[in-house]
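Next up, some structures in C-alpha cells.
Every number in this text was worked out from the coordinates using simple rules, so none of it is lab data. What you see is a predicted model; the values in this text were computed from it and never measured. Cβ atoms are built from the backbone, for glycine too; each structure is taken alone.
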Structure I
Amino acid sequence: MLGAHNPLLKSVRKAVHRGSRTEDGYAIAEGFHMLEEAVGAGLGIGAVLATPRAAERVRWSGAVQVVEEAVFHQISTVENSQGVLALVRLEERTLEECLSGTALVVALDGVQDPGNAGAMVRSAEAFGATGVVFLKGTVSPWNPKTLRGSAGSLLRVPFGVSEWEPFLAEIERRRIGLFAASPRGEMRVDEVRFDGPSALLIGNEGKGVPAEHAEKATAVRIPTEKVESLNAALAAGILLYEARRQRA
C-alpha cells in the first residue's frame, strides 16, 4: 500500500497543485467514469491509484496501486472522491491536425476557469468540432479540473496548444474564417455563415477576447434580453450549435 512519501504520489500531488500534467507527462483523470473513458479511447495508462475499497470495483486489466484512504484524499482533485484516479497519456495535436479539412475549431483565448474550458471541449465534441486550440493565457488542457469538466471529451477531441501568432498565421494561410464571440458584435450569430472552414474565438470570462485579437476576427453577438452577456461556455455552445445546424 502506497504511503504519503511515495515518489509517485508526490508527483501526482505536485501536478494537482500546479494544475498541469505530471513530470512524466501524464494527465490526471479522476473517477471511475474517467478511467472507463480513457480505456475506451485507447489511451496509454501509466498507473491506476485507488483506495482499498475502490480498488475492488476497478475494471482494468492492469495492476491497481492501492493508496491509504487518508493519503488518497490528500491528492484527490474533487471534494467527494470516488477513490480512484488514473495517469493518462493525453497528447496534444499539431495546429495542422486541428485545422485540417473543413475545419470547425474552438480557440480558447484567455479562458481561466478550468470548468468552463472543459465544458467548451464537451460542446465541441457534441456539435462536431474538428478540434480545440488552447491559446497562450488559457488554463492548461492537462489541468485535472479541465479534464473533469469535459466529462471525458478531452480524451477524444483533437486539441493543441499555441501562441497567438502561429495560430493566426495558420488560420490566414488556410483561409479559415475567424469569428470572435462578443456581446457587442457587428453581426448576429444567425447572420454568420459557418458552413465553410471556421474558427470560433472565445475570450476570457470577464474581459472577453483581447482587442488586438478581436480586430483580426468578425465579432459575433448572441441576441439576449435583460442580460448583457452570457457565460463563456454557454456562448461557445450556442455558436457551435449554429455551426452544426448550418452544416447539417
Structure II
Amino acid sequence: MKYGLIGEKLGHSYSKIIHEKLADYQYDLIPLTKEAFTAFMQARDFKAINVTIPYKQDVIPYLDELHPHAMDIGAVNTIVNKEGRLYGYNTDFYGFEYLITHNHIQVAGKKAFVLGNGGGTKAVHAVLRMLGASEILIVSRKTTEQTISYEECYKNHTDAQIIVNTTPLGMYPNIDASPLDLTSFIQCEAVLDIIYNPIKTKLTLQAQALGIKAVTGLEMLVAQAKQAIEYFLDTKLEETVIDEIYQELLRTK
C-alpha cells in the first residue's frame, strides 16, 4: 500500500473519495484490529497514511519524528514515510480551524465544551485555546483531573456558549444517538459536530431546531485532507479546493 487511511471501523469514511479527487494516487481504506495495527506499524510498508479512531495517540511510539504541532497536541493523524523514517503530523488542527473561521463562529471570550476525550479532542482543544476561548471544559463519561462528567455538565455548566462533539455518538450507522441534550443550554451560540456522516447529526438537528448555529465536520474533513496531501506529496494546494470538494460532496451525498 502506498497511500491510505487506517482506523478500527472505516465504513463511514469519505477519505478515499476526497483524496482521489484532490491527488493523482490510489487511496486505500485499511480497517485494523488492535493486533493488526501493531503489525502494520512495525512493517512500515507505506508511503503515507492518515490515522483515525482509535489510533491517533497509539501511533506516536512508532514515529521517528513529530512535527511541533503534533507534539503539542499529543495526537497524530498524518504519517509520511521518508526513506524508512516515519514523520508524524496533525492536520486536524488546520481542519477544525478552517471549520470555525469559514463558518464565522466567534470563539474569543466564550465558554466552550468539548465532548469526548480522544485524539480528535486534543486538536479541537488546541484550536479553541488559540482562538481565545475564555474557558474550555472537556466532558467525558468519567470525572478526572482533566475532564468533567456529563452529570456535572448538566448541573453546573449550562452557560456554555460553544459546544463541540468529538465523540462517535451519532455517526453512521448509529444515527439516532446523540451525546448531549441541548435543551438546558440556553446561552449556547454554536454547536460543532466533527462527525461528517451523516451530513446532519441528531445533535446538530436539535441545535437547528433550538435556533442555535450548527455545523458538522465534512468541511473539516476536506480541509484536513488538503493539508495531509500537501505533506504526502510535498506540494501546495489552493485553499479554494476545500469548498469545491465540499460542495460537490454535499450534492452527491
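Taking distance in nm of label points 7 Å out along Cα→Cβ at positions 30 and 86 as the quantity of interest, name the structure among I, II where it is greatest.
I
When relative contact order in percent (Cα under 8 Å, 6 or more apart) is calculated, the result is 16; to which of the structures I, II does this value belong?
II
Identify the structure, out of I, II, from whose coordinates Cα extents along the principal axes in Å was calculated to give 53, 41, 33.
Comparing all candidates, it corresponds to II.
Compare mean count of other Cβ atoms within 10 Å over residues 70-77 across structures I, II and report the one with the greatest value.
Of structures I, II, the maximum of mean count of other Cβ atoms within 10 Å over residues 70-77 occurs in II.
Which structure, out of I, II, was distance in nm of label points 7 Å out along Cα→Cβ at positions 198 and 222 calculated from, if the result is 2.1? The partial results should precede the final answer.
Values: I: 1.3; II: 2.1.
Working through the options, I get structure II.
Figure out for me which of the structures I, II the number 1.5 belongs to, where distance in nm of label points 7 Å out along Cα→Cβ at positions 174 and 206 was derived from the coordinates.
On the way: I: 3.3; II: 1.5.
Source structure for this number: II.
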